[in-house]
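The structures come next, written out as structure tokens.
The numbers here are math on the coordinates, done by the rules we state, and not lab data. No experiment lies behind these values; they were computed from the predicted model shown. Cβ atoms are built from the backbone, for glycine too; each structure is taken alone.
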Structure I
Amino acid sequence: MATTFTPHGESIASHSKPAHAGPRLDHALHPSTRWIFLAVLLGGLGYAGFSVFVDTAQVGENLAFGAFAFLALALLIALGFEFVNGFHDTANAVATVIYTHSMPAPLAVLWSGFFNFLGVVLSSGAVAYSIITLLPVDLILNVGSAGGFAMIFALLLAAILWNLATWFVGLPNSSSHALIGSILGVGLANQILRGGADGTSGVDMAQVWKVLSALAFSPLVGFAGALLLLLVMKRFVRDKTLYEAPKDQSPPPKGIRALLIGTCTAVSFAHGSNDGQKGMGLIMLILIGCAPTAYALNRTVPESATPGFVQAARAASSAYAAHANGPATNLAAARTVVTQALKTKRIDDPAVYGGLAALSNDVSDRIAGYGSLGKVPAAATPNLRNDMYLVLDTTKLVASDTRAQARFTAQEVGVLKAYGTQLEHGTRYIPLWVKVTVALALGLGTMVGWKRIVVTVGERIGKSHLTYGMGASAELMAAATIMLADRYGLPVSTTHILSSGVAGASVANGGGLQRRTVRNMILAWVMTLPVAMLLAGVLYWALLGVAQGMGY
């Protein structure tokens with residue numbers, strides 16, 4: 001059995017096969033590339049700043065210089081997370097085309113960055129708000145407070161630090177996993193600091209398990225799917241070239257090359273559509289906290305939609321009132337009851353239904369009185385947004401809770417779901433400029449620091465060189481899995497799915513796996529959640545202490 005060595009000194013058993021030429025990863029870039037990169041970067045930041053200025057000016061919200069500077073810092077950190085995500089996670093998408101010589105490395109990285117950009121811009125936004133629902137209710141409702149900003153800074157910094165640490169040693173760790181761990185860490189720290197009984201009462205554990213299940217299950221889908229797909233391809237597609245490794249620096253035949261470039265494109269687009277949304281959700285929280293008048297409500301909803309909203313709200317209020325002991329007469333008490341129900345996820349209670357009926361009536365009366373969301377005064381915006389948020393998320397729980405559904409008729413459940421859709425239009429939206437700037441951050445990040453992860457995926461997972469069929473099957477499964485998760489609003493990891501797919505394809509090809517790399521990848525997967533939680537919790541405690549010490 002012959003042995004070859006990677007450029008990094010690791011041995012790879014070739015099983016008596018001839019040595020295969022590795023890709024060139026040291027292509028010199030044209031000097032103008034750096035200037036173009038810098039121009040796009042500065043242009044994106046300038047576009048974000050100009051958009052904030054225009055949006056706040058249009059609603060008469062004049063930000064003081066200090067508030068604007070604070071907002072700029074928060075946005076830079078959030079975009080920094082997406083930038084790191086780009087060179088950490090998206091490198092997985094280009095590894096196969098680089099190691100099969102389908103595209104030279106510089107072109108592959110540019111290509112992937114562009115389709116990451118498109119994926120973000122054309123995304124739905126569903127994943128963005130599934131991430132936000134993991135956060136404690138009291139911090140979301142008071143996102144503009146010291147605790148709210150400490151939360152955002154802590155979770156972003158913790159995720160960035162862990163991503164950089166794993167990137168430095170070349171481990172394909174998941175940015176999604178790190179961010180979710182950071183969110184959980186902040187939530188648990190918040191409850192502990194506030195004297196929560198078990199540290200989880202403010203965290204939506206049902207949503208946590210849903211998200212973690214998707215993160216845990218998707219790599220298994222990638223591994224098994226790529227393994228089975230390659231076996232099926234070998235059975236029905238008889239072209240021997242598809243199952244061979246490159247023997248020199250020449251690109252593969254045109255058809256195979258088109259297949260590999262197509263799968264790389266699909267993974268890049270899918271990665272942008274899923275991972276880009278995580279940064280969008282956090283940026284929206286930052287904007288709501290710093291400039292609530294401009295961003296807490298969707299002021300682009302036309303005035304013609306107001307009658308439909310009012311009708312849906314009143315129908316839902318009637319449905320709630322029918323199962324209550326009577327609508328609450330005190331709005332403050334209604335908010336307290338509904339907030340507590342949302343925190344504990346115990347909503348099958350006549351008192352909760354009475355509170356929801358009262359809040360729904362009040363929301364519909366206020367919006368009807370103003371005429372549209374675009375005409376809500378600045379002073380009334382935060383309070384109205386919080387009431388709409390409370391009613392929306394509690395209504396979603398009611399519509400999905402089996403005990404609650406036993407009380408409500410199918411028609412009433414339909415009324416509540418329709419009302420929830422109206423509330424979502426009014427509170428859960430993402431301006432185009434947020435999508436564009438996140439897309440630029442993710443796309444530009446793809447073009448920086450990609451080599452470490454590419455080498456790991458291309459050389460250190462399987463014992464044999466990546467073949468064309470292995471690359472195609474791994475990326476087809478990754479793209480399909482990510483797009484399916486995006487359809488259902490589930491955050492998944494491009495890194496976990498694709499690297500697992502490469503491992504599955506390696507097994508199907510008969511080459512086996514490099515135990516050391518697989519062990520380290522599993523170790524990184526296992527460590528990410530607790531380490532990110534600990535980092536975020538400690539940072540939240542420290543930042544909250546600093547803010548309180550400064551009198552905020």
Structure II
Amino acid sequence: MSRPARDAQQEASYDYSGISSDSRSVFFRLLLSATDAAAVVLTDIAANAAPRVLQSFGTIAPPLQKAAASRVILDATHSHANVCFSCQISEDLSVLAVCLPKKPDDSTTRHYLALLFPSQKILSPSAPGLLQDVANQLVEGTAGRPGSKPALPGREESLQVLNQFIEATGKLSKRAVFSLIRLNLDHLTLINDRYGWDTADLILAELIQRLKAILPDGCFLSSVGGGHFMILTPPGTTAITTRTLVNAILRISRSPVELDMGAVPFSISAGWSVYPQDANDANQLILSARAALTEANRTGGGHERRATAELTSAYTITSNLEQDLLKAVEDNALFLKWMPIVDTTSQRIVAHEALLRWNRPGHGEVAPNLFIRYAEEAGMIEALDTWSLRSACRAALHWPKPLRVCVNVSPVWLVNERLAVLVDTILHETGLPPGRLQIELSECRPFGPSDIAFRELSRVRALGVRLAIDDFGAGYSSLERLRIYPLDQIKLDRAFVQYLGEDIRADEVMYAILALARSLNITCCAKGVETERQMALLDANGCEEVQGYLLGAPVRDSHVPHLAQT
């Protein structure tokens with residue numbers, strides 16, 4: 001539909017504007033495809049039988065626009081109230097129509113949704129039902145309170161149209177594709193808290209209007225709740241065209257929303273998938289777009305991501321993860337793997353690092369960075385850390401020699417000031433000497449307020465337990481943490497180790513870190529050592545401990561060959 005035609009339609013007295021003209025175009029196109037009719041028409045007929053076409057798709061025959069045809073339709077309405085009816089309006093043209101409810105302040109004009117078809121043609125038996133469904137959609141779309149954000153189709157309607165898109169695309173050439181785009185208004189909860197729900201609704205209403213202004217004809221726009229929207233692009237839209245559209249959508253947030261209180265900035269994120277390349281059914285297409293949107297949101301919002309097999313797989317794994325993780329803790333279904341730590345001078349094992357692992361039923365072993373990150377986000381990390389710390393301390397009691405046991409815990413314990421109590425409880429419960437335990441906190445996670453973190457780490461250190469910063473150099477404020485916190489060791493991230501002997505700058509950074517640690521009386525352990533050359537360089541420059549596949553791969557706690565070498 002051209003822009004002038006769309007503008008003219010918007011000036012109509014009763015145009016079922018709760019659903020956008022673009023959305024109606026999609027409905028009409030799919031209805032035409034499913035029924036094999038010649039045209040779909042939304043029209044009104046005045047009491048004097050004067051017709052007016054509000055919107056159409058397909059070829060409109062001239063007889064429909066004449067008063068004689070309108071009188072035939074009006075006469076048929078009296079005997080077929082509120083149901084689909086068929087009548088012949090000219091020698092070779094018939095209509096299948098349904099009369100829509102009257103506008104409350106207009107008792108004279110009738111409104112119809114009609115299918116036009118040649119009189120000799122027999123429509124699909126499903127045509128009356130499909131026509132009635134679309135008519136109901138138009139009527140329901142007009143509902144809404146004054147001043148609310150424009151009504152859009154919801155979840156159920158979105159799924160119906162998506163399936164219709166898939167069916168319609170299947171009838172076209174193999175190159176015909178379309179895309180599903182998931183959008184969300186970033187930080188909606190923060191907007192609600194800061195400005196109020198009414199302001200959030202105004203921003204959403206403005207967002208909808210801006211989307212309608214830039215979406216091309218044939219796009220379907222719907223709301224799936226909570227500031228989330230779904231867009232279906234017309235069949236034949238390529239991935240390249242979709243990316244261009246997505247970038248145009250993101251740009252609409254560059255201008256803030258002008259309200260009485262002033263300009264309110266906002267941003268949106270998008271995740272999208274292409275049918276059938278990224279998924280070959282409706283549910284998988286929705287899932288892959290949702291996975292892409294989740295990844296876009298993870299980077300802070302205002303970004304777009306296209307679905308990939310890896311993103312979708314990771315998102316699928318995290319589905320129902322909370323329930324499975326809780327069950328794993330309750331059923332003791334987690335397990336530990338042990339990574340040996342070797343003294344560079346004596347070449348003997350001096351400690352083992354406990355690595356938490358999970359073999360999820362139906363999924364196999366889940367990547368630890370995935371489920372640990374999820375546990376932190378879902379507030380479950382304390383349950384995992386407690387299990388890991390208790391299990392590691394118990395296991396260490398049965399080793400042939402009293403080696404050090406290193407256990408990773410989340411820095412979230414510091415903010416809550418519960419780490420010292422946990423460590424003390426488990427040491428008394430298991431009987432492990434405090435000097436054999438080393439608590440490691442990843443530098444890649446925030447520690448919270450420095451004064452609180454300092455107090456809690458000091459309490460742990462006062463128990464006689466060693467403290468280490470893990471993944472040193474890959475996270476937040478490394479040098480500041482060395483200055484503030486009572487640390488015994490820094491564990492150098494493998495990113496520093498992998499280029500040793502190959503990159504002069506990597507060598508110089510490593511030497512500087514080792515020299516700094518010595519001046520602070522802190523020992524160093526290098527992670528990810530995989531070659532003899534790396535080992536020699538670290539030893540020559542005073543790195544006290546190393547770990548990596550050169551020295552031993554992680555093994556299950558049921559079989560620990562490293563212990564025999566101690």
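Looking just at distance in nm of label points 7 Å out along Cα→Cβ at positions 48 and 352, which of the labels I, II belongs to the structure with the highest value?
Greatest value across I, II: structure II.
Matching task: -13000 is the computed value of helix-only ellipticity at 222 nm (-39500 (n - 2.57) for each DSSP H run of 4 or more, over all residues; to 500). Pick the structure from I, II.
Structure II accounts for this read-out.
One of I, II was used to compute Cα Rg over 2.2 N^0.38 Å, for residues 72-359 alone, and the result was 1.39. Which label is that?
Corresponding structure: II.
3.1 is what came out when distance in nm of label points 7 Å out along Cα→Cβ at positions 136 and 288 was calculated for one structure; which of I, II is it?
II
Here semi-axes √(5λ) of the Cα gyration tensor in Å has been calculated and equals 67, 23, 21, so which of I, II was it run on?
Going through each structure in turn, the value belongs to II.
Could you tell me which structure in I, II was used to calculate FRET efficiency 1/(1 + (r/R0)^6) of positions 232 and 280 (r between Cβ atoms, R0 = 41 Å, to 0.05) as 0.65?
Only one of I, II returns 0.65 for FRET efficiency 1/(1 + (r/R0)^6) of positions 232 and 280 (r between Cβ atoms, R0 = 41 Å, to 0.05), namely I.
Suppose you compute relative contact order in percent (Cα under 8 Å, 6 or more apart) for every structure in I, II: which one lands on 9?
Only one of I, II returns 9 for relative contact order in percent (Cα under 8 Å, 6 or more apart), namely II.
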